[in-house]
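So, here's a batch of structures to check.
Bear in mind that the values in this text are calculations on the coordinates, not laboratory data. As the structure is a prediction and not an experimental result, all values here were calculated from the model.
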Structure P
C-alpha cells in the first residue's frame, strides 16, 4: 500500500495507522513517526505554505526513492499545510515491512528529507509575531547521512 497525501484539515494519526496496518497483511513490523506542533515553547500557531505544482509530486518522488532503497510492503506519508494550533499533528510517516529495520530506516529517511529538503515554508507565531523557520544545521546533517 502506498498512501501519500497533503491535508489542509486536522487528521487523526491513529485512524490512519490502523487503516495502513490493515492494508498490509503479513507485515513483520510497522514504524510510525507523528510530528505535532510544539505546545510547550510559546508557539501560538504554526503555518505551512507550499508550492502546489512541486509539493505532492515531490512527496511522490520521495516515496519512489524510499521504496527503491528499502524493502517495504507499504508507505504512508501524510503532511499538513495551512495554519495549525499547538498539539495538532503536522506529519505522519509510517512504513510497513517484513522486518523492523527496513521500516525504521524508511521512516527516518522520509523524515530527514521532509525536514531539510521538502517543498514547504514554515513560520511560527510567538507573542503575536510571525517568524520564518529554516531547517537547522542538525537537519542538514541528518539528511547528509543518506548520501552514502
Structure Q
C-alpha cells in the first residue's frame, strides 16, 4: 500500500486536528471523485516507520486519518492497530465501501467513515449524504454524521 500526501486538516473529523494520509490505488473509483489521482498505484510505501515519522513531525495532531486503502483492508486494520498501540493519537479510516469489510476490527479505530461518494446524495456535509461517519466507543459505532451539517 502506498500514500501520496499528508496534510494537517480540521474538517475531516469533528473536534480533531487530523493528519490526513491520502492512500493511492483506490479500487472504488466513484463517479465524480475529487481525487482521481489516487486511483493509480503511486507514491511511497505506507509502513510503520513512515507513520512514526509522520506523527513525530506533526506535533499537535490529535487524530490520524487513513484516506482510502480499500484495496487492502487487512493492511489498514494492521496499521490502525499499530497506531493504537504506539501513539496517543486517535485513528480514523475513510473507506469508499458501502459496508465495513470483515478484515476490520472496529476496536482498532476511533472513527470510521463508510460509503462511496454519490453525487446525487452529496458529500458528508449534505443532509442527504449516503456516507456515514461513526465514532467507535467500546466496540460500538455511533453515527456522528450530523456533526457536519450546519
Structure R
C-alpha cells in the first residue's frame, strides 16, 4: 500500500523515473497533446469527458508527491490572467516561481528531452496548461543518522 493520495500506477512510475529538472506537462482538453510535446515522453490520458479530470485536480495530487521548482503557464494572447491560472497560483502558493510563456514558446518548451510525462486532462477551461519543473529533494535526515551510528560487528560487514 502507498502512503500517498496519488495512486495512478503509470504516473507514479514516470515520476519515480524522473529527476531534478525533468518536466511534467498537465494539458487541458484543447492542447495538441499528441503532436506538440516530445514524442518519446510518456503520456497518460485522464480525459474521461469534458471538465473531468481537471488540471487543478492533477496538480493538487502531484504537488503532494514531487517538489515543484518552477511552473510555466501559457500566456493568453490578449494578456490578463484566466481564472484557472489564478487557481493554479493559489494552489501552489506564493513561493513557487511561475513564468507566463507565449503559446508557441510554450509548445516549444514541451518539445525538449527533459519532458518526462504528459498528463492529458478533460479540463475545458482555456489556458489551463501547466508545465512543471521537478525540483530536488533535500538530503534525508535519516541518512545522516545512519552515517553517524556507532559501528559494531553487524555494521562492520557492510
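What to note about this one:
- Among P, Q, R, structure where relative contact order in percent (Cα under 8 Å, 6 or more apart) as derived comes to 19: Q
- Which of P, Q, R yields -11500 [helix-only ellipticity at 222 nm (-39500 (n - 2.57) for each DSSP H run of 4 or more, over all residues; to 500), calculated]: P
- Test item: P(r) over Cα pairs in 10 Å bins from 0, in percent, for residues 9-56 alone calculated as 23, 37, 38, 2, pick one of P, Q, R: Q
- With Cα Rg over 2.2 N^0.38 Å derived as 0.97, matching label from P, Q, R: Q
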